[in-house]
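K.L.:
Some structures are shown below for you to check.
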Structure P
Amino acid sequence: MKLFDMRTVIYSFSISNLITMVVMVILWNQNRKRYSGIGYWMADYIMQFIALVLISLRGIIPNLLSMTVSNALIIGGTILIYMGFERFTDKRSSQIHNFILLILFIISHSYFVFIINNLTIRNILFSIALFIISAQCTFLLLWRVRSAMYSITRGVGFVYAAYCIVSIARIIFDLTFKSGIDFFRSNIYDTTVLMIYQMLFILHTFFLFLMVNSRLFSEVKKDIESRKETEKIIRLRLRIWEYAVTHTLKELMQKALDEIEELTGSLIGFYHFVDENEKSLTLQAWSTRTKAVFCKAEGEGMHYSIAEAGVWVDCIHQRKPVIHNDYSSLPHKKGMPEGHAKLIRELVVPTIRDGKIVSILGIGNKPSDYNEKDVELVSYIADIVWTIVSQKKAEEQIHQLNDQLEHLAMTDELTSLANRRAFFILGGDEIKRARRYHSYLTLIMFDIDRFKQINDTYGHEAGDTVLQCITKTIKESTREVDIAARLGGEEFGILLPHTKSSDAVKLAERLRLSIETKNCKVQNKRMKITASFGVADFNNEMPDLDALLRDADTAMYKAKKQGRNKVVYIK
């Protein structure tokens, strides 16, 4: 048997095809749910193996099977593998031309089998058909695929380029050297070409396996990178939330801008609130780097008209994120105020709530162009920031409301002095403090003499005017640390921390004289008002503020019994 005996080459090709077919079945079984098109490859390998078995049985089985059907299976299988490549690379196209090619090939090949038996023309026809399909595979895998997939498909693409070269060489050889009429006694060139096809088929299988695994590795790598990016964003979200707990809104917005700059490689950042009617906006924050290095322009907290703003408000007009990667070439830019950072490129993202734009977040001057990944990241962070901002604003409003309610609950509505409840709460704290530190604490109690007579004669409105007049005198005569309260009706109390009884008596006397000489104006008439005062000292034997109040109340009623408009002190 000769070394290059055609029958031996066919047998070895069949055995290698069987092995590669098993490999392809395994590859299909492992990846059929992951990638489209691998089933077409497996079908091609099965068809190629069947075709080689039919060819090896030539002379035993009818020529229709061993010549026409076998070659049709090879060309048809090659078309299937091309269709598989299109699905694998997501570059599908119409296959009508390839099906027409297959039909023409079967008709012409059959003609030169059954009408004119010409092996040379059959070989040329086979090589032309194989070249046309291989050229399509080469173009798809080396040029049509996305740049990101080129490194994955180029190995198989080069194999099909080799198929094209070998097919052209075979056409040239067959035109130069006749093949005779017996396939198994073809010239050495046809035998050599078939051996080359066999080696290319083995390489083809290897690179197909490598292509699938390279894509799988690439996707795993991207998935790992995506997970890392997601983890970064999650950690950033947690940092922002934690930061928001102990910092102001302005500090929060600046922190968020600093973090976004770090993630995107940007050099400037800004954050604006948009008013409810979307007619104006307010600059709320710049990033730390922007304020320190790039931007010296005034404007923080100032209002801007959206109609007069620059191209960065395109995101409001378009109601979506905008990217300006070549800022200098924009025809509708309006320039920058003096001291503003120079813009090279920018990304500005609006935050939308209930159909309205509530804020915009912008970054700029990234070393490379902004892309959709940046848009996705900045939009996500901007959404988080607004969620925290709106929550903190709501909390501030609740705190303000609570403070107002607490103030109302602790304040006498008519006089704006502390009410009885507040007096007992604050006074209780002062009692504890005086007991702990053995400090002085005195109490002045007084009420307006003949106040019922004023109400009965002039009416309750006149009585309210008198109370407000007395309140003014109290506020003018007391310190911030003193606790002055309207205890009820026309009765007042003034708790004096760190004050000796002698000083308390002096203060009470000043108040008495001031009230007596002030002559409050009631209904356009000057009315002489007097008050009776009682002063008492706190001592450690007193259990609580009630005991101190009883002593001061006793002293006050002694003053009334002594003729009113007096100050009485109980030791």
Structure Q
Amino acid sequence: MKPWPLRFRPAAWLHSLHAKLFLLLGLVTSLITVAVAYSIVRNSGRELESYTQRLVIEAAGTVETDILERDPTFRDADKLDQLLASIAGPDRSIFQIDVFRRVGRGNEVELVRSSGDEAAIEWGPEIGSYLSLKGPQAELVDLNTGGRAWKVYLPIRAHRPGQPPLGLIRAYIDLERWEVIWNKNFNRTLKTLPGVLLGEFILLWLILRMLISDPIDAMVETMQRLERGDPSARAPVRRSDELGLIAHRFNDMAIQLELAGEEREALIREVRGLNSNLQDRIDAALAELKAKNDELAAQVERNALLREELGAQERLAVAGQLTATFAHEVGTPLNLVAGHLQLLESQKGLPDKARERLQVIQSQIQRVGDIVRRLLDLTRRPQLHREPQTFADLLADLQQLWTPTLAAHSVTVQTEAPPGCSLDVDRKQMEQLFLNLMNNAMDAMPGGGSVQLTVGPSGDSTPGDLWWELRFRDSGQGIPAEVLGQVFRPMFTTKPEGEGTGLGLSICREIVRNHGGEIHIESTEGQGTCVVFTLPGAPSA
């Protein structure tokens, strides 16, 4: 064990692990020792009281047994005096026993004999109440001398059941001599406890220093040697516990550090030898890297051009397929319908209301034809004819177009827009946008429902660049989450075959993006769908 330093520095010691463990373990062991000592003393006091209680109860039982066997009628007073004198007395543990006899059939008693001075005995009629006890009753009472005593009442009962008690025994046992013994033990414990605690502290100090402080000091000294540049420093700890494992690992680390130092010196020498050619290699590597970067930039540019060309080709392919499909499926019926409408308009005597409706139908058929023709323009960016449009006028025309259809499908429309809302849009494309959205909404509400169209300023608006956010919400079936990300793809539809082409939302997105806005869908299956899109506002007059 390492010798202790000549100068003991309390401030530095209090910050050490040795001090923390010593104080903690010392406090714990002190508390445990004091608790054990207190428990022993307390239990000994309780055992003393319990023992004296049993002793006086046994003495009263002995007197009861002797009376019942020798003189149950209390006629031989001399025998009773001899019995009491053999059990109780001033120099005995049982210092007094009083024997009472039952008088009459009530609870009255009279003193028969006592081991003490019968003239000084205090008793009254209330003692007769103890005749009803089923067994001995002990009470801890204070004496006139300042001490304490157990007082026990025990009815004298015959062995025959149902017979009333013959009398009553009252016995006293003085606790003074027993308490003297207990106090001696308590004082001896108090005198011994400081020495025990001091011995525990000294032993704990030595154990902690030998097991923890000295090995840690040895490893710290070894670390300081390594820090000063001594690669041969090794921890002298040779143990099989955790500190020994730490010392072993530390020595392994020191060996690795020594080897690493040797390798570092060799590497430095090698680097110094290659230093003359290093700059040329760096220049060559930089030149090669620059060439690779230029090649990579050219490749990225080619990839971008290829992607753009591929997107254009995809749009052309989709537009060609859509045009062929719609031209074949829609063109012929439209021509027939248009011809019949012209025949109906040429009839004379046609009511004005019917003629007006025929004109509306004719205009919509013409609009469908325009839509088919515009499909050819999907391969190139369409030319927009944007002009200021008040939302109220646009909504009035739309209501005229979709009111009959909505009434037939039991669909109601609620709109909410600021009074001064005005859009800078292409009128025909707006009609196509809202009609596509309304058709999708009606398809999602086969049993009827409601559509809510709300308009408000967009969060992206600036004082000089006004944008409006439109929310087109229906109360329909909603869109499943697994297909929500595919609804804008051309030719994608969830409707049964023959009931949808998968172009409505794709055309809506193209219209919104052509106007510079963005569109997305918020939907939960079974809770309806909300199409949210932005459109540019018309500049104020």
Structure R
Amino acid sequence: MVDVRYDIAFKLYPYKKVPAQDRPAERHPVVIVGGGPIGMATALDLGRKGTSVLVLDDHEGVGQGSRAICFAKRTLEIADRLGAGHAMLDKGVVWNVGKVFHGEKRVFEFNLQPQAGHQFPAFINLQQPYFEKFLVDEIRVAQAEGAPIEIRGQNLVTAMSDHGDHVALDIDTPDGAYQLEADWLIACDGARSPLRDMMGLSFDGRVFEDNFLIADVKMKAAFPTERWFWFEPPFKNSGQSALLHKQPDDVWRIDFQLGWDIDRKAELDPEKIRSRVDAMLGEGAEYELEWTSIYTFQCRRMQKFRHGSVLFAGDSAHQVSPFGARGANSGVQDADNLAWKLDLVIKGLAPESLLDSYSEERAHGADENILNSTRATDFLTPKSETSQIFRNAVLDLAGEHAFARPLVNSGRLSVPCVYDDMPLNGTDSLDGPEITRVGASCVDAPLDQGFLLNHLSGQFTVIAINTQAPDLQDVDGVALSLVSLDTKQHDPSGALQQRYLGEETQAVYLIRPDQHVAARWPSAEEADVRAAVLKAIGRGA
């Protein structure tokens, strides 16, 4: 019997016995193990496309504790395509500005989104339980509209076996064990992934010898809604670095870097935590400790994210440090990449080999994130006296000289991965802006009505700007939509011209269902678009 000891923030899918528990093993097209943000985003995307999906979670809802809090613009755009983005934006704390300090001295500040004309900010701070809740809320909306999504809480996977064309699962529940089968299994079961262990797969990388204390503090304070980071902070007993963020509901996230050789039990004593927080906020500050934790971290990934009928996504596939907010954000990009490909494969519109491109593209993204995460960690925690002298010299220079500021690394913040030189990429014959080159995710732009990304429906889309494009409704059964735009009529701010044309006067873009650019041309014929679509689904040269 499942024994759940878990503090629930939102009980969203309480356990309910289903008829399948008293029947021989039922076969499902897709089973997702893990009901966190990655599992729910994948389920919502697949379900909205009409693909039947079952989510198994060993709990009944979202756990307590803020955990991930920084959600990037690209993640919000993906959530918006799924229907949950504006609920997240309305609840979240918006921020674009960060400030870096060395001791008591402010070194510099940065603005992650200095340009106007974006529907979503560079980042919001939003506790992970809310993020998950909004996804589940949208799943309920999708279910009411007929989307074939099922969630089973308190269903713990205890064993699995791979039979080539399907996977068999043993599941434990409060009413006993049962079995089911899946044509495709998606493992979204976290960094300690039991499924990965059951398959005997490696998870290689680097362990960082450091400890960080998280304190979620409820208080009313006059601090601005910015990211404040201190190297060698001036507060007593505050460790080697400190971080302050505002979250919704008057909750503030405070991180202290404690070093490696610590007594974890002693550091989690509420009085000791209060002494650190008091030193930062000042004696007499009124607050409540909502949630505390000490974490260490590793940067590592699986060699491949696809193993036959089993696909790994999020922390089960790759793990990074929290610096730069790359964990949940990169995991949501995994879901965004995987769902459309798996949907086309299940519908017989693309070969199974298309799923190998999921592994290749997202492993590329994981390597980029691990590289940036490792660099941030090495800058935060110099491993030698020489390294520390260099780090502090950079901080001193950055206060006066702009050239040194890019060298300061307090956690380079998450940006979407560009799939440069990947096999699915088509022609790039437009001498256009680098930010919208083939492989990049679409950059939003305000139009006379709404925003550009609102016109991308989650299927392949042709965007024709100041020119005509063939009005293809599908390519060999793969649905295709057309968006025609005239900059004189639809681009009042000039952002569309700047971001998609540059110095050019016209362009045709082919956009993948995950809003990455598949191909672009100054003009395109039907044969060009057909060839690019076929290549993007793994059926072209």
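Each reported figure results from applying straightforward, stated rules to the coordinates on display, with no laboratory input. For clarity, every value in this text was computed on a predicted model and none was experimentally measured. Cβ atoms are built from the backbone, for glycine too; each structure is taken alone.
K.L.:
Of structures P, Q, R, which gives 0.00 when FRET efficiency 1/(1 + (r/R0)^6) of positions 97 and 369 (r between Cβ atoms, R0 = 35 Å, to 0.05) is computed from the coordinates?
P.N.:
Details: P: 0.35; Q: 0.00; R: 0.90.
Source structure for this number: Q.
K.L.:
For mean projected area of the Cα convex hull in nm², which of P, Q, R scores largest? Spell out each step's value before the answer.
P.N.:
Details: P: 47.2; Q: 70.4; R: 25.9.
Going through P, Q, R one by one, mean projected area of the Cα convex hull in nm² is largest in Q.
K.L.:
One of P, Q, R was used to compute FRET efficiency 1/(1 + (r/R0)^6) of positions 353 and 529 (r between Cβ atoms, R0 = 41 Å, to 0.05), and the answer was 1.00. Which one was it?
P.N.:
R
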